[in-house]
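Take a look at the structures listed below.
We did not get these values from a lab; they are worked out from the coordinates using the rules stated. Predicted model only: the values in this text are computed from it and were never measured. Cβ atoms are built from the backbone, for glycine too; each structure is taken alone.
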Structure I
Amino acid sequence: MRLPQDRIEVDGAPLDKAPPIYLILNKPRGVVTTASDEKGRATVYDLLEPGVPWVGPVGRLDKASEGLLLLTNDSGWAAKITDPASHLDKKYHVQIDCVADADLLARITRGCAPEGDSMDSRPVEHLRAKSARLLRHGDKHSWLEITLDEGKSRQIRRLLEALQVRVLRLVRVSIGPLDLGNLKKGSARRLTPEEKKAIDRDLLQ
């Protein structure tokens with residue numbers, strides 16, 4: 001026996017399900033990843049072209065962070081991207097306030113458990129990076145490439161703060177096989193069919 005299926009109608013007419021949309025956005029620093037902001041700050045939705053159907057962010061980048069952000073109306077796909085079990089590599093270029101040496105890079109990948117508030121009842125998290133390498137440096141600053149394969153809130157900032165290193169800039173440059181390429185800051189575009197297939201293949205591994 002077939003069970004009845006839910007049917008959504010507007011004024012008696014069936015409401016068709018919106019076709020899936022997959023967007024990649026190069027988020028600028030200072031823009032928040034919310035639909036609206038009580039403080040009147042610019043949001044990622046201000047960067048989308050008029051007429052784009054509703055999409056939601058896949059994960060988040062905090063206000064001070066920049067770079068690759070995915071948006072979609074496919075909630076199932078978004079859940080797979082953010083699921084820690086997917087272990088999708090996410091690469092970040094991070095400017096720090098010191099010249100990184102081999103010891104610091106090793107401590108970033110070895111990780112640590114930041115000390116929390118003594119009144120905080122949440123379990124202690126061990127924060128670590130999958131890999132860390134030096135990209136370039138000046139007299140007082142360095143740019144690192146840090147790769148994560150798990151998704152914990154403000155993971156890089158909290159990890160480096162625990163190591164007494166200050167983050168000056170943080171830019172996400174790739175998620176799995178997807179990278180920013182030459183996408184201009186503040187611009188968004190749809191994923192190509194090839195890009196969608198590539199990341200779906202990674203999710204199946």
Structure II
Amino acid sequence: MSRKVEQGQATRRELIAIATRLFVAHGYQGTSIEAVLREAGISRGALYHHFDGKEALFEAVLDQVEANVAQRVAKAARDAADPVEALRAGSHAWLHLARDPTIRRIALVDAPSVVGWEKWRAIDERYAFGMLKGALAAAAAAGRVRKELVDVLAHMLLAALAEVALVIARAKDSRAAVRAGEAAVDELLDGVFGSGR
């Protein structure tokens with residue numbers, strides 16, 4: 001890889017890191033491109049070489065946050081022997097992550113209004129939906145759910161987990177909200193798959 005390409009990638013990563021910090025601290029509306037430029041120490045032209053505006057920068061931040069969430073959820077679920085227990089462990093991990101200020105602000109609070117519901121959903125589905133579908137396909141292969149329901153169940157579970165995460169993100173007592181969310185997720189999964197615990 002050429003030095004120029006490496007420098008460009010490093011600048012892009014730095015812009016995303018700076019923008020992430022600023023968006024979390026001040027929200028999308030409270031963060032200006034000028035603040036990002038000032039902290040990065042680069043020109044407006046250098047930023048626009050990588051992103052065509054503030055919304056595109058936010059979208060890159062959101063994509064990075066979602067990728068990090070997916071990695072952490074997959075790590076939490078990887079040791080479960082049973083696909084339903086893997087789904088349960090990943091769901092619980094997601095609910096705990098909803099307490100993280102970066103995830104809460106970027107993925108749950110600002111994303112729907114900044115990028116719009118459809119784009120927010122498309123980014124989320126690239127990560128969360130694919131993971132849910134994979135877990136449900138494994139459960140179907142194990143005979144725990146009918147194969148023809150995998151896609152619809154993935155949509156249902158994604159919606160349920162997103163709503164519970166929003167409840168946690170806005171809760172005054174987020175620890176209690178996580179406990180309640182985990183109990184609700186367990187009830188839901190036990191209802192769909194039967195209690196294997």
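Computing helix-only ellipticity at 222 nm (-39500 (n - 2.57) for each DSSP H run of 4 or more, over all residues; to 500) gives -5000 for which of I, II? The correct label is I. Hey, distance in nm of label points 7 Å out along Cα→Cβ at positions 59 and 171 derived from one of I, II reads 1.8; which structure? Computed on structure I. I, II: which one has volume of the Cα convex hull per residue in Å³, for residues 43-154 alone, as calculated, at 153? Answer for the origin of the read-out: I. Hey, relative contact order in percent (Cα under 8 Å, 6 or more apart) derived from one of I, II reads 26; which structure? It must be structure I, since only it matches. Taking FRET efficiency 1/(1 + (r/R0)^6) of positions 27 and 107 (r between Cβ atoms, R0 = 30 Å, to 0.05) from the coordinates of each of I, II, which one would give 0.60? Computing FRET efficiency 1/(1 + (r/R0)^6) of positions 27 and 107 (r between Cβ atoms, R0 = 30 Å, to 0.05) on every structure in I, II gives 0.60 only for I.
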